[in-house]
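What follows is a set of structures to go through.
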Structure P
Amino acid sequence: MIKVILKKGRDESLRRFHPWVFSGAIAQIQGSPREGDIVAVHSAEGEFLASGHYQIGSIAVRVLSFSGDPLSPVFWKIAIERARLEREAIGLPSSSTNCFRLVHGEGDGLPGLIIDWYDGVCVLQAHSVGMFRAKKSICEALQAVFGESLKAVYDKSSSTAPFKAGLELVDGYLYKAPSFNSAETCVLENGHSFLVNWEEGQKTGFFLDQRDNRYLVGKYAAGRHVLNLFCYTGGFSVYALEQGAAQVDSVDSSAKAMALVDRNVALTGKAEKHNSYCTDAIDFLAAAPEGKYDMIIVDPPAFAKHRGVLKNALRAYQRLNAAAIGRVAPGGLVFTFSCSQVVDKIAFAQLVFSAAAQTGRSVRIVDRLCQGGDHPVSIYHPEGEYLKGLLLYVE
């Protein structure tokens, strides 16, 4: 294994089990690693600290192990089994939920790897060269851990793996059981049915991180007129309809997403209480009459994917939240979210405070929201807490 030697005094974060080694902390590299190779990280004094995937960029090593050997033939099987056991410990899967995140990058000790489970179909996304190159081993580990309950493994890394690395970024199946024949399935989440298409949908096909927050929307939806902005395939809308909302309007600019919204709503048998609008969500909100909706859900895509655009993103979030708070009916609820990792929960709360102050309305925080338990955050890697939200009561 090629050795990466750190500068003196730059090993503290690794000793606290943080899974990243930054390029500025490296004194020398003994050898010539290719991007994606597994390397061993040593202190300036020569002590072994960790091993992980080498990559070109500010994060030079993503740690896979602080003690074990990632080159071991059983490494991936042990890692996948560990992730499976953690989901089992929090009740996944269950009779009412058969879709969840099986592997969540650093949260599961596998930086750069996402695997979502859809009733036996695993959809894999590699966010690093190392994970992309390991996908065959990962697929074999999934087969070993899940056996006959595994229906298929689909690699959807074309939009996530580093495109400058010269990889063959073509999505496709790594494994299919003999009986498997569909790119779409109907899954259950808290007893609600959703159609998921991992080949054509965004991300892996469904935003699984909002499961607990969708449940809260359902809890408060009865009798309300609900506006679901940036609705994607209608997750919040389905929960609201199933739990007794008087009316739900869903808005998204994607025609493909809105077509699936209509199909998901049809599964509820309550389509007469639902309207779909394929248009820009911000423009729709700006034109909405004040007081028409007494529940508004604001769940936009990541406005800031890197720190270079953070300032502009914060302004966009603030304008969007001011519009929602300003238009919701008195006594209404606003569910507002940010999935931008570079916008931390303190910055998000401050921008929502500024948005509320801009409207001059009385606003209270009812609940603070985050990603579900199947998207774990390592206590040693707080950066993994990417989804943050607030439930607001507006007088």
Structure Q
Amino acid sequence: MERFVIIGAGAAGITAAQTLRDFRPEDVITVISTDERVHSRCMLHKYLGHERDIPGINFVAPDFFEKNNIYHIPCQTVTKIDTQAKTVYYGGEGYSVPYDKLLLATGSAYFVPPIPHFREAPNVFGFRDLSDALKIDDAFARGKRVFIVGSGLVGLDAASALCRRGGAVTIAEMAPRVMPLQTDDYAAGVYQRVFEDHGCRFLLGIGASDAAVDGEGNITEVILSDGQRVPCDFIIMAAGVRPRIQLALDSGIKAERAIEVDDHLRTSAPGVYAAGDCTGLSGVWPDAMAQGKAAAENMAGVDTVYEKPYPFKNTSNFFGVTMLSVGRLDLTEGAEVLVHRTAREYKKAVIKDGRLTGYLSLGDISNHGLYLHLIKNGIDISGKKDRIFRLTFGDFYGINEKNGEYVYTV
């Protein structure tokens, strides 16, 4: 009988736990998590907006651990891993769990830049975990003026939730447009207008340089780089995240910007694997689940090679405006850029050397799997450019020259 320990109860950790139980029905599985409850990071804005309660953002059944005979140790932080003795310590090293195979699914954390007072102020929050959402919810009950740093998906998630509740939300973004990694100027303009219609204020191409604080160290005004002063009751940092690697580093497991893994998601320590945001391979929920599944299969003895995901893909839906963004929209030098725009939808394709390198669809994101497939695999579409926005998998059927079968040619 083997002992499996998983650190983290997010998408990667929970998927790994379920996969291990499927393959190893009799072995011991333990999950250690800092949060009390399992929750979907993608649904945090639903809780913050009071559209769902805490049980409503759980992505597994309430009896998941009991039903699968998995030990769950909640509200505990792992402080040390002894990779020689194969032991995990938690609770100030007062408690320990031995393992035969270990999975690090520690996720990522928000980053606070070295702006005066920002790192010390008690009213500066991230928006990555349920604990963050609970703190923001408490702060919002005392003051409705919100300053958000960053207009990416995390920042807009928080903004949309608090706007729905009547917050006075200001969003500062260093780039000249909102969602700079996922949009172009037109799509960004659509999202900016819909947020402004719901009460948001944007400060683009500008950042915070200082802050004014009260007697308790809370930030009461954000001072911008051009001298503007923006009053606020609290701040949400949404301008960047970092993989949680400190535990790995402290335990002698190789990591730099992220925990290093091979194509089987093994770390540098024998019997230790990693999956999810902490690997730096992707920050997308389905990819974290896929990594958790692959890592667990390898831990269970099923040889599984994990193919690295395509890094640039996102879907979003704010105030009923949906968008798909795949690939690199900014790599247009030497490329052909095709645009389709009507009153109801906007589509953009970037084609280079006969291959799709970027695709954006605003308003209609159906058939998105095909466009991701075309970009990820570098498939030649030079003969199909005239109908690039109407493609289906059916366009890639053909006759197999050897046996005459009707098959996909992609």
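We did not get these values from a lab; they are worked out from the coordinates using the rules stated. Since we're looking at a predicted model, the values are computed, not measured. Cβ atoms are built from the backbone, for glycine too; each structure is taken alone.
General remarks:
- Parent structure of the calculated result -0.61, -1.20, -1.37, given that log10 I(q)/I(0) by the Debye sum over Cα atoms at q = 0.14, 0.22, 0.25 Å⁻¹, for residues 154-249 alone is the read-out and P, Q the choices: Q
- Identity of the structure behind 34, 19, 14 (criterion: semi-axes √(5λ) of the Cα gyration tensor in Å, for residues 10-177 alone, calculated), options P, Q: Q
- Origin of the derived value 19, 32, 30, 17, 2 (P(r) over Cα pairs in 10 Å bins from 0, in percent, for residues 90-137 alone; candidates P, Q): Q
- Origin of the value 5.5, where distance in nm of label points 7 Å out along Cα→Cβ at positions 122 and 378 was derived from one of P, Q: Q
- For 14 (relative contact order in percent (Cα under 8 Å, 6 or more apart), calculated) the corresponding structure among P, Q: Q
- Structure (P, Q) behind the derived value 22.3, 70 of Rg and Dmax of the Cα atoms in Å: P
- Each of P, Q could give mean count of other Cβ atoms within 10 Å over residues 290-297, but the derived value 25.9 comes from Q.
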